[in-house]
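Asker: Structures given as structure tokens follow.
Read-outs throughout are calculated quantities, based only on the coordinates presented, and are distinct from any laboratory measurement. Quick caveat: nothing in here was measured; it's all calculated off a predicted structure. Cβ atoms are built from the backbone, for glycine too; each structure is taken alone.
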Structure P
Amino acid sequence: MAAFDTTLDRLNWGDICTQLDADGFAVLSGLLDTDAARGLAQRAFATDASRVTLESNALGRGELLYFGAGLPAPLQQWRTALYRRLVIVANRWNEILGAAHRFPAQWEAFLRCNRMAGQTPAQSHLSRLGVEDHVALHQRQGGEQVFPMQIVAVLSEPDVDFQGGEFVMTEQRPRMQSRPAVLPLRLGDVAIIATAQRPFRGTKGHYRVNHRHAISRIRKGERIGLKLSFHDAP
């Protein structure tokens, strides 16, 4: 935990917050070394976590491995450390949008809020996508307690382990067509993305923009991805 906190402390959080405000995402390049990224995937798939198909949820094609209540090390430590830094942004976004709700300073307190709201199914998972698999555009904002950011990462190497499988986000502004963005994620990169909505400053002040995300079709090989969620589902 201390080592990961030290790594996070070295990052330029001013620049990260600026990019989150401007684009709804920020890529933390090379946050994990290659061995750590590949080892995390191997350990996770060795657990008894629940496996479901994307087809069963009409979310595309491929396999999801849900961690349940117990995240494998070191993901629990990551979530706690990242929450402490991102909750400042989350509360500022709520203030800008005129929302009265404020998130507690620590993730454990936020988890208790989830439980009180009846949100118990964990949403953090790995995805395993083979040839022709993909994840459809979606967002997960069900429930009273929704944290406005989540974490994604690639745990296999683009152009080596797989081809295709780009991480795609769309941004919908009022009375405008959706704007797509492709996040250039490499093995070891971690990205912070907007869960669903964020404020955006326009010429007439701030307004709410809507985000969805997806993974494009795998053309060759196998892609392992991570999604780390701060809130649970209803």
Structure Q
Amino acid sequence: MRLRPLTDDKPKALIPVNGRPISEYQIEWLVKQGGVDAVTFACGYKWGRLKEHFGTSFNGVAIDYSVEEEPLGTGGGIKKALAKYPTEETFVVTNGDIVTDLPLRRMLEDFGGAGGVSASMLVVPYRSRFGVVRIDKLKMVRGFDEKPAFPDVWINGGVYVLNGPKISKNLPDKGDIERETFPRLVTHGALLSYPYYGEWSFIDSIKDLVELESALKVGS
């Protein structure tokens, strides 16, 4: 809703960022940073537009689609997609609105070396969407911080490494992985975190999109 009218005729994964769909950036990152050679879109809304754009491959990467006839939530959508690959063990899952330079291979290696965990979650420092006003004990304003980051406060970064057989047992048929699966894993000590301070952005509004486009232009 917050990205309309951009999403009136296309799914979020096709929203253009500097003229290219955000999902193209994601696939290129998955290949470069993680060595991924196959991608499955967990999709529903106007998913046919995705297939029109990507078909069955993109720059040598095999593309497939796990189509939801009704919204299944993040947990249900992931469970349905994983079911297409019953013999695979390790999966990388990312939200469709994330752009990051996360060194994915290191996250995968960290997960592989942990032993016994079902999932690893990227966590990034909380960045305020508002400017912060600093005041002293006398209530005098002493300064301003424009959208500061809080390095000791972490948020879910929307990128996960999952052990397919283990995580599938804890995924709902319909519901969210964040609300139903991850809290359950925490009680069993089965959820690892991967803290990262580097570049990370998400698109939740037109404002987010404009800021990301500007940042990519500066970094190019």
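Asker: Taking 0.6 as the value of distance in nm of label points 7 Å out along Cα→Cβ at positions 92 and 108 derived from one of the structures shown (P, Q), identify that structure.
Answerer: Derived from Q, not from the others.
Asker: I've got another one for you. Comparing Kirkwood radius over Cα pairs in Å across P, Q, which structure shows the greatest value?
Answerer: Largest value of Kirkwood radius over Cα pairs in Å: Q.
Asker: Another question about this same structure. Quick check: 24.1 is what I get for mean count of other Cβ atoms within 10 Å over residues 148-155, calculated from one of P, Q. Which structure matches?
Answerer: Computed on structure P.
Asker: If you rank structures P, Q by distance in nm of label points 7 Å out along Cα→Cβ at positions 60 and 124, which sits at the top with the largest value?
Answerer: Once distance in nm of label points 7 Å out along Cα→Cβ at positions 60 and 124 is tallied for P, Q, the winner is Q.
Asker: Could you tell me which structure in P, Q was used to calculate mean count of other Cβ atoms within 10 Å over residues 100-107 as 17.8?
Answerer: Derived from the structure labelled Q.
Asker: Taking relative contact order in percent (Cα under 8 Å, 6 or more apart) as the criterion, which structure among P, Q has the greatest value?
Answerer: The structure with the largest value is P.
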